Every structure is written in structure tokens, then in C-alpha cells.
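Below you'll find the structures, each written out as C-alpha cells.
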Structure I
Amino acid sequence: MSGQTPVSWKTGKDLADEIRATVVQQGTLAFWHLGQASFIVKSPKETVAFDPYLQPSSKTEHRTFEPPLHPSMLDCLDVVFCSHDHLDHLDPFAVKGIAEASPGSVFVVPESAVPQATGLVGDPKRVVTAQVDATIKVGSISVHTVPAAHGTGRDPVAECVWEADSIVGWRFVGFVVDIGGTRVYHAGDTSIYPGMVERLQTLGIDVALLPINGRDWFRERMGTIGNMDEREAAYLANAIGAKVLVPMHYDMFEGNPGSPGRLADLCAKHFPTQTIVIPGRCRRWVHHP
């Protein structure tokens, strides 16, 4: 990317070309972690995005690294999942740009985010409401949506909400997606809530993408709403029988980090059979069941 310090991972056209050109073998999936909770996932038939956050740094949202590519470069997406309406998960800049670059794409969002997504995409037929505790088909992809428990930002400590709002409906969700013969759980932003394990442990999850940044009183006093931490992610992955655990939501903001190393140490000590993958930034990782 012009004007920026050279980086050791692919960016811009190089990254977009790699995503587009990658040929995925039957029974495997290719992943690219773009930072925070943003992933591109490609099967032999489809290419999807989870929570693409491509907004450049601003005075209020200073990223530890700039977006690896511009949304206009993502012209190969079939489905975009946005787990809730926070900027780093439903990014207006990314959604609008991807909608224009990939005119055949559809956007799956919780019901409270439908009006915002529709306004950005410009066509209500391209916005799909995630049906919580139900399975829907989006093209050839099966999507089972589960609640997520995230904060409302109320002072002094964020109140975790994992039920539908009586006015706007479901606001925070996670997605369990069957793609290319693999079941991927993208948790969005969430803490552990009553019934979460029971909901997930019957779903046969292959790859669990879980946040690890944690939450605490001091960060939430400053408006940073947290999630489960490394220990909770390790125990959750084990409890639901996830075959592979991939940490996320730890690398984007200096004041809201997590530690993949601590996660690995916890699993090595308590769950030594748990497979953990920590993808290199924007580097292709291929999942082989």
C-alpha cells in the first residue's frame, strides 16, 4: 500500500489476488484473518466474509495496523456475515464497498441491524435476517444463528445482553456456518451466558473462532465493551467439543488486547488434545479436517 511502511504480510492487490486465485480442494477451507474478528473463508464453491472491518484509523478508533485492503478489492464475495452493529463488526465503509464490488453478494445480519445494512447495501433483497436458534439456507450455505452476550455500554459496567430486545429484536449473535463440508462457528463479540454451552455442544463444531480480549471494569468505564478471555475461550472450546480453536479479537486496539500465547499455554495445561491455530496476519491458512 503506497505511503505506508512495508509489512511482512500481503496487502492490497496482492492479497485480493491471492484470495481470488486460491483453488480450494474438496473437503478443505482456506482462511485469511484480516485482524480483529475479520475473516475471509473460501470453500471450493463460495467465498464468505465474517465481520469485515476495513475502516482506516480515525481520531476515535486508532488501529494498531491499517486495513490490509480496500473493500472495493473484494469483488469475489458471495456472503458477508455481520454479527452486530458495532463499528468493528458492521463497518459501514466495508459493507458499502463490498456491496458495490460484489454485486451478487448477500449480507446476513441480526434483525436489529437490518435497517442499517439495507441502507448501506441499497437493496433489501440482498439483506438476510439471521434467524436465532434456527437454520436457514443462504445459497448452498447453511447458517444456524445463536445468541451472543455483549454489553450495552451502560455506566458504570456494561450489561451483558443475550436475549432479544423487546423493540429492535436480536442485536448480538454468532454464526454456525456449514461451508465446504466444515462447520465453522464465528462467535462475534460474546461473553459466556447461561445455556450457551448447551446450545453449541450439540452442533458438531469443527472450527471455533472465539474472542479472547476479556473484559474488565476499567476498560468498560472508558467505553470498551469486552468479551470472554483466553481462559473462558479455552474452556468453552473444550466444553462444546470444537475440533479446532482459533482466537480472534486480540490484535486491533492497544487498549483492548488479548494473548494467543496465554490461550495456548492454558490449553496445553488443561486441554492438551485441543488443536489451536493462530493464523499469521493476512496469511492463508488451509484447514484439513
Structure II
Amino acid sequence: MASMRDIQRRKVSVQSTEQITKAMKLVATVKLQKARSRAEQAKPYFDAMYRTVQSIIKRSGDINHKYLNSDEDKKKAVIVITGNRGLAGGYNNNVTKLLTKDENFSADKTVVYVIGKKGKETLERNGYDIKSDYSEVVNEPMYRDAMEICEEILKAFENGEFGELYIAYTVFKNTVSHIPTMLKVLPVSKEAREELSDESKLILMNYEPGEEQALDFIIPKYVTSLIYGALIEAVASENGARMSAMDSATSNADEMIEELSLLYNRARQSSITQELTEIIAGAEAIS
């Protein structure tokens, strides 16, 4: 059995850790309240934006446009949104696994635009080509940040550097439920455009002044909106995951402190019993 001094030192160490996890849980809770409010308010708009633009493109017939043409021979590009810090359970790893565990997004077939230092570190270790790093954006995402990211990525898409664009991020469902998601942004696949029923195919989209000009205006705003929506959901998910992880860590620390207190009391009782035995034995020897 460990000595009383060793047990006491271990108990003090766990108590110090518990204080840290409690503080981190409190900070994550405050941040979550703000991030969740933003995510819940913005989610209907970005969901509607996604459905609307998808519907527009599906109803546009056989349009030949730079943002709609897919080239499967080219690499795929993925915007990977993780956190800059750990201590959030499996939050960061769950996002990177969307790439590392999927043969369609192997390192030799994928270029990565990372938002979050933890995702960058993991993907670099796995040999992925990190095209750009926007890790500072995830601390306090703004719509302007999403616009700048969108401009760079669409320019690369137009230059033929990759043929498809995805976003890997975590959907915020509620405080304890966060869903790692791979969302295809560009282009709309041929199969998706053929999903319309025979009746809806008769109702084609009319563009004014023209489809080229309209899509040149709509698609960048569409991509920007999806990036920004993914960012604010990811921030809410990260803080929710960190709050849950720190809550679990605090509970585990409480259990360890109880166990160590019990061990300490047993060791103390054993020490007292031994001392009494020695005293009694000494007294009997004298008499």
C-alpha cells in the first residue's frame, strides 16, 4: 500500500487538476451560450441558402458554367474546420477522420484549406497538402473572413487547381450532440441535377440578364454563406464538446478524490493500529 504522504500528494494534485477543469468548463459554458445563440439564429438562413441555390441550379437545365463543371481526374479540395486548442474530447479527431478514413479523400488526391491548428497538425502528420491556413479565423469568425476565404478558393477552382470543393466541419445539433459532416459545395453533381421529377423538369429557371452573369453573382455569395455558416456551427460545437469533456473530467476527478480519501483513511487507520500494537507489545514486555 502507498504511504500516507504519497496518497496525500496524489490527492492534492488531483484537486488542483479539478480546479482547472472546473474553470475551463465555466469558460466553455459562457462561450457556448454566445456561440449557440449565433448558430441557432443563423442556421435557418444558411439552410435556406443551400436549398435555394441547389434548387436554382437543378432547375437550370444543362448549363455549362465554370462553377458547375466537375472534373473527377483533378484533386478534391476540402475546407477543414477544427479548433486551435485541444481538451475538447474527440471533437478535432472526428473531423479529421472524415478525410483520413475515407479513400476518396486520400492525401494524394486532396488539397486542404485548414481552419484550426489541431486539424492542420493532424493532417500534416498524415501527409496532406496544406494549401492555406486560416487558423486565426476560428477564434472569432466574421462574415468578412468567409468572403476572403471564398475569393481565394474560387480563384483556385477557376484556375483548375482542383475539381470539387467540400467543407468538413461539425454540425451543432444541441449542447451534447455534434455531428461531423462532409458537405459538398461545388459543383452540383449531374445526378443531383437529374433528381427532379418529370413535372418539375418542365419548370426551368429563367435568368435575367443571363445565366452566366447571374451565376457569377450568386455562386460566390452561396459559397461564402456556407463557409460562414460552417464556421459558426463549428465554434458552437467546439465549445459544447469542451464543456462536456471538462464536465466529465471534473466528475472523474471527484471520484478519484473520494477513492484517495478512502485510501488515506485506511492507511491512517492501519498506521494507528500498528502504533497501538507496538505500544501494547512494549508495555507487556516491560511488565
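Each reported figure results from applying straightforward, stated rules to the coordinates on display, with no laboratory input. These numbers were taken from a predicted model, which means no experiment stands behind them. Cβ atoms are built from the backbone, for glycine too; each structure is taken alone.
Quick check: 2.9 is what I get for distance in nm of label points 7 Å out along Cα→Cβ at positions 232 and 248, calculated from one of I, II. Which structure matches?
Traced to structure II.
Separate question: With Rg/Rh (Cα atoms, Kirkwood Rh) computed per structure, which member of I, II shows the largest figure?
Once Rg/Rh (Cα atoms, Kirkwood Rh) is worked out for each structure, II has the highest.
Starting from the value -6000: which structure in I, II was helix-only ellipticity at 222 nm (-39500 (n - 2.57) for each DSSP H run of 4 or more, over all residues; to 500) calculated from?
This figure was derived from I.
Another question about this same structure. With relative contact order in percent (Cα under 8 Å, 6 or more apart) derived from the coordinates and found to be 32, which of I, II does the value describe?
Derived from II, not from the others.
Have a look at I, II and say which one yields 2.5 for distance in nm of label points 7 Å out along Cα→Cβ at positions 96 and 128, as calculated.
I
Also: Work out the source of 13.7, 44 here, i.e. which of I, II gives that when Rg and Dmax of the Cα atoms in Å, for residues 152-207 alone is computed.
Computed on structure I.
Work out the source of 44, 32, 25 here, i.e. which of I, II gives that when Cα extents along the principal axes in Å, for residues 16-143 alone is computed.
I
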